Every structure is written in C-alpha cells, then in structure tokens.
1. 40, 29, 19 is what came out when Cα extents along the principal axes in Å, for residues 103-198 alone was calculated for one structure; which of 1, 2 is it?
2. A value of 0.90 was computed for FRET efficiency 1/(1 + (r/R0)^6) of positions 31 and 191 (r between Cβ atoms, R0 = 25 Å, to 0.05); which of 1, 2 is the source structure?
3. Output the label of whichever structure in 1, 2 has the greatest value of distance in nm of label points 7 Å out along Cα→Cβ at positions 95 and 159.
4. Of the structures labelled 1, 2, which one yields 2.8 when distance in nm of label points 7 Å out along Cα→Cβ at positions 23 and 175 is computed from its coordinates?
5. With distance in nm of label points 7 Å out along Cα→Cβ at positions 87 and 119 computed per structure, which member of 1, 2 shows the largest figure?
6. When relative contact order in percent (Cα under 8 Å, 6 or more apart) is calculated, the result is 23; to which of the structures 1, 2 does this value belong?
7. If FRET efficiency 1/(1 + (r/R0)^6) of positions 63 and 127 (r between Cβ atoms, R0 = 25 Å, to 0.05) computes to 0.55, which of 1, 2 did it come from?
8. Of the structures labelled 1, 2, one was used to calculate log10 I(q)/I(0) by the Debye sum over Cα atoms at q = 0.08 Å⁻¹, giving -0.52. Name it.
Structure 1
Amino acid sequence: MGFFDSFLDSALGFMLNWDPTIAILVISLAISVLIVVIYKLMTDQTEMKRLKDQLGEYQKKMKAEKGDPEKLMKLQKEAMSTNMQYMGKSMKPTFITFIPILLIFGWMNAHFAYEPLTPEQEFTLTAIMEKNIEGSASITVPEGLEVIGDSTKDITNGAAEFKLKGKEGEYFATITSNEQEIDKKIMITTAPKYASVIETYKSDVFKSAQLGNNQLKVIWKLSWIWVYIISAIVFSMVLRKVLKVY
C-alpha cells in the first residue's frame with residue numbers, strides 16, 4: 001500500500017490545501033465521471049437500453065396484475081430474470097473500477113475522516129483490553145512526547161486512558177499490561193493527515209488502541225463519507241442522463 005499511498009499523495013495531495021468540502025466534491029465528481037464513462041464504453045448500450053425498457057414494462061404490467069397472484073408471480077420471475085441479465089452485463093466495468101476506487105477511498109479516509117493532532121495539543125491514547133483483563137497498564141513514550149499525569153493507569157471498564165502531548169513528528173508509544181506490550185504510531189502535525197486512529201492487535205491482553213483525534217465534520221456536520229455518497233449519487237444521475245447511459 002505504501003507505493004499507492006505515495007502515488008495518490010503526489011496525484012491528489014494538492015487538494016489537501018483546499019477546503020475539505022470542495023476537495024471531496026471534486027474527487028467525487030472525478031470518480032463519477034470515470035465510472036460512468038468506463039461503464040458506457042464497456043457495455044452494449046443498445047442492449048442495456050432494451051433490458052432497462054423491458055424492466056419498465058414489467059413494472060407496469062405487475063401494477064396492472066396486482067389482483068391476480070398467479071400472473072403477478074409469473075411476471076415477477078420474468079422481471080427478475082431480465083434484471084439478472086442487466087446486472088450481469090454491468091459487472092465487468094464494476095470490477096475494473098472497484099480496486100482503484102477502493103485505493104482512493106483509503107487515501108480519503110487517511111486525510112478527511114479526522115482532524116490532525118497538532119503540536120502541543122493534549123490528546124488521549126486509550127488501550128482497549130480483552131474481556132476479563134484487569135490490573136493496570138503503563139505507557140512509555142520517546143523523546144518529543146510527554147505523558148500528562150500518571151504513566152500507569154488502572155484498567156477501568158476494560159480500558160486504560162492516557163493523556164499525551166508532543167512536538168511535531170511521528171512517534172511510537174509503547175503500552176504494557178499483564179506482561180504483554182503493544183506499539184501505537186502517533187503523528188503530530190499541522191498538515192491534514194494523521195496516524196491510524198484505531199488499531200487492533202493479535203493479543204491475549206490488548207484488543208485495540210485508539211487515539212483521540214476529533215472527527216472532521218465537513219459540511220452540515222456530515223463526515224466525508226456521507227458527503228461523498230450523496231454527491232456521487234447526484235453526479236452519477238446527472239452524468240448518466242447527459243451521456244445517455246443505461
């Protein structure tokens with residue numbers, strides 16, 4: 001993933017200087033254009049229109065035959081068969097665009113889901129323990145990071161929470177409990193990026209570790225994924241109509 005992250009940083013990184021809402025809308029539009037154009041080029045649009053029109057006719061017939069269960073069942077089976085054909089012909093372009101879009105989603109989630117931890121800002125690092133783990137947990141941090149308060153905390157309600165702050169940079173904090181330890185990456189920066197907020201572990205003691213980054217509210221207090229989904233639906237509908245894609 002490192003290569004793809006670097007590539008996407010180079011290709012899309014300039015958008016991080018924009019307002020997050022504008023950046024997400026532009027990316028959403030670009031992805032929508034890509035999906036619609038590839039879909040149109042890789043499908044027989046004459047056949048797709050025929051199948052879509054046929055589905056429309058079945059819907060009209062089913063409304064007219066609501067009082068006849070036998071005819072309605074027959075029409076539903078025929079409509080389902082036609083819909084399966086339509087979906088089957090749509091799968092190839094979907095598979096082609098799936099992986100690139102997944103990579104872009106990962107990049108967006110790394111830049112638009114949370115606010116960064118900034119220099120000298122107090123934040124929390126919470127160790128979530130496996131069931132029935134009791135006792136205490138201790139944290140060790142490198143130079144540049146500072147533990148606020150005690151570096152050893154009792155496990156309460158299945159978790160141990162630490163307060164930290166630090167200078168700009170990337171760090172690894174080590175949390176120890178019940179003779180096991182985990183490392184959690186921490187990124188402190190003024191740039192719109194952050195370390196993985198929630199990280200899970202294969203451990204008998206630790207379930208996960210979570211940083212206290214605030215969630216980034218893009219517009220109307222919505223997260224980036226909802227802004228993307230809503231805009232992508234609108235863009236896709238408009239593009240399909242303008243480009244006559246069925």
Structure 2
Amino acid sequence: MRVEVWSDVVCPWCYIGKRQLEAALDRFGHGDKVSVEWRSFELDPTAPAISELAMSEILQRKYGMSAEQVEATNERITGLAADLGLEYHLDKVQAGNTFDAHRLIHLAGTHGLGDAMKERLMAAYFNEAQPVGDTSTLAALAGEVGLDPAEVDEVLAGDRFSAEVRHDEARARALGASGVPFFVIDEAYGVSGAQPADVLLASLEEAWTASHPLTMATGADDADQACSDGSCPI
C-alpha cells in the first residue's frame with residue numbers, strides 16, 4: 001500500500017499531520033506493508049529565500065488578523081503540537097521559500113532518506129527556528145541525515161529535482177488539494193487536513209480491505225457444517 005502526503009515543511013498542521021499518520025501506522029495491522037512518499041506543496045511559492053518579516057506580521061498582512069489573534073492561534077496550535085510530543089516556537093520561526101527544501105526531500109528519497117529529511121527540516125524550522133530557505137542551512141541539515149555533501153551542493157547549485165517538485169504541485173491541483181496536509185492512499189482514498197490518527201487509521205483499513213478482498217474457499221458440504229439463524233443441522 002502506498003500513502004502519498006502533500007505538505008510543506010513550514011506548515012504547522014503538516015507536522016501535526018505527520019505525527020498523526022505515524023500514530024495511525026503504528027496501530028495499523030499491515031503497517032510494514034505501507035510505503036509513505038512525501039510530495040511537494042509550497043504554501044507561498046513567491047516567498048524570498050529568507051523573509052525579513054516576522055511570521056506574526058506575515059500572518060497579519062495575509063489574513064487580516066490582529067497581533068492578538070495571531071498570538072491566540074499560535075498558542076492553540078502549539079498546544080496541539082505539544083500533545084503529540086512536538087515543540088513549536090512559532091514566535092521565532094524564520095519564514096522563507098521552501099522550493100529547495102522540497103528538492104532535497106526528493107534527493108533524499110532516492111537514497112531511502114526521504115522521511116528523515118522531511119523530519120529534520122520540520123524540526124529545524126519549528127523547534128530550532130532555523131531558516132530552511134537558506135542554502136547553507138539546507139546543506140548542513142542534509143548532511144545530518146546522511147546525504148553526500150557533494151551531491152547536496154550539486155543539487156542546490158542547479159535545478160535537479162525542480163521538475164519533480166512542479167509535478168507534485170500539478171498533481172495536487174489535479175486532485176483538488178487546495179491545502180495541506182493532504183493524504184492519498186493507493187491513489188483511491190483522499191484525506192484532507194491534519195485529521196486524528198483514528199480517522200487516518202480507518203482510511204487505511206478501508207483502503208486495505210478494498211485492495212485485498214476476501215475470497216471464500218468453500219466445499220460441497222459447507223452448508224451442513226455451519227450454524228446459522230439460531231440453529232444447527234445435525
């Protein structure tokens with residue numbers, strides 16, 4: 001079974017959604033047969049590499065929120081994240097462009113390190129307030145998860161995996177994903193938003209049942225060897 005997840009590394013709900021998916025997979029009876037693939041989605045493709053504005057000011061300008069509303073929203077999200085073991089510092093994050101971060105996730109995926117790269121980028125942004133739009137920061141984080149520094153430098157200096165990022169974003173639009181996180185199971189079941197683990201687990205189980213229908217093996221005398229309707233043939 002394949003689970004594709006569209007998300008952005010600077011999306012607070014996406015990190016929460018990642019933890020909810022992990023919790024669902026831990027409880028799923030066939031978790032060892034599930035592959036998770038991270039798909040690219042940029043919340044703000046026009047953002048500079050590193051924004052000069054604080055996140056609070058960005059949100060106020062983008063959504064017309066007051067400083068008090070931003071603070072209240074951040075406190076609520078921080079609390080929800082903490083319930084899942086995540087540490088957010090939304091008042092300190094350094095906003096910026098995430099295109100290169102997504103390219104590194106694609107690179108990491110070719111080495112079986114896609115999840116590790118995704119996790120490291122999110123932790124760096126939300127927990128450590130590192131600028132994940134900065135090339136030197138990205139190179140250091142990629143090295144931490146085990147990627148070859150020379151290959152990382154080559155990717156960041158060129159346009160490798162750019163087409164893959166754009167393809168992911170085009171697929172998201174085609175699937176009708178207007179926000180993230182967005183989960184797609186076996187290209188047949190979609191789940192939008194950072195849903196609770198119970199919701200994701202139910203979707204996984206439904207998708208598994210649909211793709212693995214039960215085939216009954218019957219014998220000639222089966223009707224005489226089963227009880228039904230409160231009675232048994234003797």
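1. 1
2. Numbers: 1: 0.60; 2: 0.90.
Of the options listed, only 2 reproduces it.
3. Comparing 1, 2 by distance in nm of label points 7 Å out along Cα→Cβ at positions 95 and 159, the maximum is at 1.
4. Derived from the structure labelled 1.
5. Numbers: 1: 5.5; 2: 1.6.
By distance in nm of label points 7 Å out along Cα→Cβ at positions 87 and 119, the leading structure of 1, 2 is 1.
6. Details: 1: 23; 2: 28.
Source structure for this number: 1.
7. It was calculated from structure 2.
8. 1
Values quoted throughout were computed directly from the atomic coordinates according to the rules given, and no laboratory measurement underlies them. No experiment lies behind these values; they were computed from the predicted model shown. Cβ atoms are built from the backbone, for glycine too; each structure is taken alone.
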